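Computed from the coordinates by the stated procedures, all read-outs in this text should not be read as laboratory data. Every value quoted in this text rests on a predicted model; they were computed, and no experiment measured them. Cβ atoms are built from the backbone, for glycine too; each structure is taken alone.
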Structure P
Amino acid sequence: MTPQPATPFPLTWLYVPGDRPETVAKALTSGADVVIVDLEDAVAPDRKDYARAATTELLSAAPPVPVHVRVNALHTPLAEEDLKTLAPLPGLAALRLPKITSPTEVVSVAERTAPAEGGAIPLYALLESALGVERAYDIAASHAALHGITLGEADLRADLSVHHDPALDWPRSRVILAARAAGLPSPAQSIYPDTKDLEGLAASSAHGRALGFLGRAAIHPRQLPVIERAYAPTPQEIESAEQILEAATTTPGAQALPSGRFIDPAVVAGAHRTLALAHRAPRH
């Protein structure tokens, strides 16, 4: 069996500790577009081997939703064992690589995990340091197996010694621009650590959407509906997109709508994207 195909335009990415199989099982039915089994920060050192073994069992067949695995830091022996064990599994949808700081790290993993029969396991790079952000485009363009990049904001805050959220807006924009310049999808926003502050999550997600993120990682199922509402098109946006496409169909080329809004091919492309997001299968 092969892994489940990714939902077009995934908006919710739920992290779950790899050493808690019962929690992983619940995550698979939570409505998240993608479940990320974490073998790194969420797992204590003395539970690493167990987490890998439990994840191996989980991915011995295709789970009901796409499952990514965040492996341990690449400079550790734990990562070597993670890659060797997980790469051949039929239920693995992608590998997420933490603390990436150079293109060579991505290339090395891509070459080591490429199936013998061809193709490549999708990889996602997490940029969690000033050096990783500084090299964002080079990392994003490093290998065809790389399907996305995103920020790890907890580690980045520590590296930069910043505590106020606005201080991260420049690194956020840098990573978004790097992803799009390299032809990758718009990144998903990093986690919101307070799982009970749903109002704060909604406001933070609205801000992330305004910056150019698409979707967000979560660490608790209660966060998923908030994230989806924040990133899904509003009724007004859907209506506007429909008007744009109707006008573009009846009168091709650049023009102004009765409202005064000017439309051109870029605006039409944006309208198509809005409607594609609106028509994605709702999960909540």
Structure Q
Amino acid sequence: MTAGETIRGMLELTRPVNVIAASALTFIGAFVAGGNLATFEVWTAVVATGLAVGAGNAINDYFDREIDQINRPERAIPRGAVRPRTALGFSVVLFAGAVALALMLPWQAVAIATINLVALVAYTELFKGLPGLGNALVAYLVGSTFLFGAAAVGRIEPAVVLFVLAAIATLTREVIKDVEDLEGDREEGLNTLPIAIGERRALQLAAALLVVGILASPAPYLLGYFGIAYLILVIPADAIMLYAAVRSFDDPSVGQSTLKYGTFLAALAFVVGRAVLAFGAG
């Protein structure tokens, strides 16, 4: 492998799309909380999130290198673009950068960052193969990016509802992904939720969780956080996510991918809701 191929492989390890998405969620959390988006704290939190997510993805691929030979042979380590030790060292450097930045933020943000960094490292080795628990941990981590952004500006309360809704949607998607990865997980001896209770029951549970999230989605409007603009966007987001849950029974890969788009649209609903509120106040 050439140096260029190795560099591209290391970039792949971070999952750039996931890094950008998580960083955007932190930014949204700060925005929903009403923070000044031009401050040092907001952008420090955004960059710290990106580094932490990249590090978590890299170390996850390091620990998953054997199972990825079955489930994801095209990934950087299985195909030989990056050596396992290089991936591990790369993740350590990214983690160190995330920690250094997080320590510059308010204490609530530091507390969230500390919990999340420990969870990212522990996920693969301790939680990933436990039915439901690994899924719940990932759901918390995704939702907590909103809390982290809000904590960076010192106002965590406005982002709590967003955290809960994002966590439910992510938990649903993680269960669907486990159905998609069933063959490799069984080969590796993992005891994921679909293996423990069966594929169909796992998908039914995922759909039920999603319905709970959809029913809760009007809460920000009903509580007076946002106006009608929020509902105009969150209703189609709910429809997309509900379609994704139904589609997952036939094709889990399409289902979990579609669910991601619905989740992003729901996050946009919060952004628009906050923007309209801020514009109206101005």
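Structures P, Q were shown, and distance in nm of label points 7 Å out along Cα→Cβ at positions 28 and 244 at 1.1 was computed from Q. Match the computed value -12500 of helix-only ellipticity at 222 nm (-39500 (n - 2.57) for each DSSP H run of 4 or more, over all residues; to 500) to one of the structures P, Q, and report its label. Here the read-out was taken from P. Ranked by Cα Rg over 2.2 N^0.38 Å, for residues 156-219 alone, structures P, Q are topped by Q, which has the highest value. Computed over structures P, Q, distance in nm of label points 7 Å out along Cα→Cβ at positions 12 and 76 reaches its largest value in P. When distance in nm of label points 7 Å out along Cα→Cβ at positions 148 and 204 is calculated for each of P, Q, the greatest value falls to Q.
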